[in-house]
Structure I
Amino acid sequence: MLIRVLINSLTLLALISGQNACAQVTSSPNGKLMIVGGGLRASNQEIYQSFIAHAKEGKFGIIPAASGKPSQAAKTFADTLARYGVDRDRIQIIPIAIRDDSTTNDIDESKWNKNAWESELAEQVASCSAIWFTGGDQSRIMQALTDKAGSASPALTAVRTIYQDGGIIGGTSAGAAIQSETMILGGTSQQAFDHGTLTEYPGMESQENGPLVLGDGLGFFPHGIIDQHFDRKARLGRLIVALLDNPSKQKVGYGIDEDTALLFDASNQTGLVLGSGTVVKIDTQNAARSEEELGNVRISVLGPGDRIAFTNDAISINSGKKKIGSEYLELQQTHVSSLFSPYSGRLEEVLGFLLLDNSSTKELETRIPMETGGERTITFQQDEDTSGYWGYLDGQLDSYSVLNVALSISPPPNVEKK
């Protein structure tokens, strides 16, 4: 039985050294990446304690280059580290930034814009075993750490060495976006579906409006494109479009919810989900595109404690969840629309609860309006490759993991470049 989930556009999209700086890390690093989807709460002990533990006894360097208020952003993160027991002597604010901070009257942080090229500062970075990139505008990180030809500054080379030698590189929001080889700079899901991709970045305002914008990232994470604020900012659609046509030919992407992290261990090529939300894996490797439809995009939703082995794409589900077999629901038809629609905000709830934990349906259908008129139909379907898992991980809060739901879009998204 088909469940028609009639969702307005906003609700649907809620589902939804001279070395080249942008080149993917090609040697075998021994470090870790803490890739946080933005909105990191100071109370998120799991993420903070893990980041601190993987720094071992070394120093922490905070690079606030992305922020519009760099001193304030760096101080906030430093204060949180201190509250978790890190000695202040181990915390360094690395003065690399593009914008002046209006909250500081005695410092012009915009004068830090060339600091990444100073050998003394590179030595300061090299003294750390953990580096943290704050949120903001990811293009500013690239502007601060690389030249116009894409060559790495001494400071960026030092960051890479930390990662190679077993340290941890972390970042939230913009600090997460930079970690893949192809970086998403801006755009919304609706505009990406309707208008495709821009070849030039208009500015930070495009993060909340306009077509998809792609650029070069730092390439720490080799297994796909990273997107962040995935749940709250409705970025399923734009990540799909990014995977359909990107310079690095990546076919897999990872959308990370707010207050959530993907902890990547480069030494064994595994990932662990931490925090309060989910990591959504989108796989377009076997997607089929025609003029009428984009089909066989595969969606998996991973929750806290779930693990990925990137060498063979094997996923291990948190032992607190059991495979869905005796479905909880028997819903013959569900109409979901607008702000009054239950279970329409997050893929974990829509796919886990309404689709896989429901004995009366094999498909969910959602629709969004097209700017040119008419509607796009997006269908989520479970088949023989699909599985779901459920458990109580925090009191009696339902927690789902979903593997290999098939997604189709008709008519397909626009991948035109402008």
Structure II
Amino acid sequence: MVTELALFDDVFIAGSAVALLGWALLAVTPRWRVGQLLALTLVPALLAAAYTGLVLAAWQTAHGSFDSLAELRVLFESDALLLAGWLHYLAFDLLIGGWIVRTAQREGIPHGLVLPLLPLTLMFGPVGYLLFLVLRLAWQQGGVFSSAGWATQSPAMWMTRLSFRLPTFEPRLAAAGIALLLLMIPTAFALVFDERLIHGSSIWAKPMRFELGLGIYLLTLAFFLPLAGKAFAATRKGRFVVWGAMLPSFFELGYIVFQAARGEPSHFNETDTFHFVMFQLMGIGALTLTSASAVLAWGLWRSPQPLVGPALRLGLVLGLSLTFILGAGVGIVMAGGPTSVVGGMPGPDDLPLLGWSRQFGDYRVAHFLGVHAMHVIPLFAWVVARWLGQERRWPVAVFALLYSSLTVYALVQALQGRPVI
């Protein structure tokens, strides 16, 4: 028995090493035909041969079956079949990884975007596969958004009634925004299956809120960026709007999901050096991604040939600027405390979905108003331009002042420990 177990250990180590070689070839040499032949033909064949031998040797004497979870547990009490199951996972995960790489090449998805999904597919096969489907769909839709044809199709025809010519969407921001929104689907399943709570709420409630909020934020930038003109989009500032918003968004969400899976809070968690550093990095990331809106506001204001009239242009500039000033400003104040709630802690009686405290002051109310200035003020400006004319800028300025005052009032209310409701 000892000899047999030692042999199984040797096969386990060898099979894992061979599979890692295949993954390395997929990651480093995605277009080398010999490398792909080794990774997607020879390596899976070796794993399949070892798997077949183990099944033939152990199947007849093993107990259990596939009829129920209990029977399956008994079946995998056999070391031989447990090892066979491991080799099965290694082979098929590698084949899925190969399909991901080849599909990405065929559809023009950069290998750099696919590369982070390969270790996820290796460790958690269906997770990597699902994320690639999200990336693939987002990439396809991003390309559609960037084409002139999309803007003339019936789903967007109503937008031609706006007081400006419909621009194309920035494809990278659009793809990233769609990807974040689609990630809400598996997160919703996690919320249903996982009963763990933090401060009385599901540990997956915060990831869902951030997927929704960041997805909308990126899609909004994708819609507004072309209004600044192609010349601005090609500058360093224009590229910063894209990458300065996208990369921190994925970093923030990735850490939030990681912490949720561990059952630990992501924000205000400074229990050790790792969490302290990550919380500081999250603050830097949040400041960076919101600053993209301010940079875009500058580009819209300085555009020599604006695609919008004066009223709407002012609304866009003020809305985007205030998203940075108010949203980031409140965020800095909020980060200085032990929690987002003043005078207490988040609890099960907080407002559904939004999570705002109904017992204590809550910075998140003012933060919410601040970050959504980029939506509310331009929308009001569009109404003004639609009904009063594009030259009427003063109502937009007055509304922006009132909106800012409301946000400051919500901040003061939180500082005083008073709930929103």
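Tell me which of I, II gives 2.6 when you compute distance in nm of label points 7 Å out along Cα→Cβ at positions 28 and 180.
Values: I: 2.6; II: 3.5.
Structure of origin is I.
With Cα Rg over 2.2 N^0.38 Å coming out at 1.20, pick the structure among I, II it was computed from.
Working: I: 0.97; II: 1.20.
Answer for the origin of the read-out: II.
Comparing I, II, where is distance in nm of label points 7 Å out along Cα→Cβ at positions 108 and 260 highest? Walk me through the numbers before you get to the answer.
Values: I: 4.3; II: 3.3.
Result for distance in nm of label points 7 Å out along Cα→Cβ at positions 108 and 260 over I, II: largest is I.
Out of I, II, choose the structure whose coordinates give semi-axes √(5λ) of the Cα gyration tensor in Å, for residues 252-363 alone equal to 33, 18, 12 when calculated. Walk me through the numbers before you get to the answer.
Working: I: 26, 19, 15; II: 33, 18, 12.
Clearly, the read-out refers to II.
Of structures I, II, which gives -5000 when helix-only ellipticity at 222 nm (-39500 (n - 2.57) for each DSSP H run of 4 or more, over all residues; to 500) is computed from the coordinates?
Numbers: I: -5000; II: -22000.
Source structure for this number: I.
FYI, it's all coordinate maths here, none of it is from the lab. What you see is a predicted model, and the numbers here were worked out from it, not measured in a lab. Cβ atoms are built from the backbone, for glycine too; each structure is taken alone.
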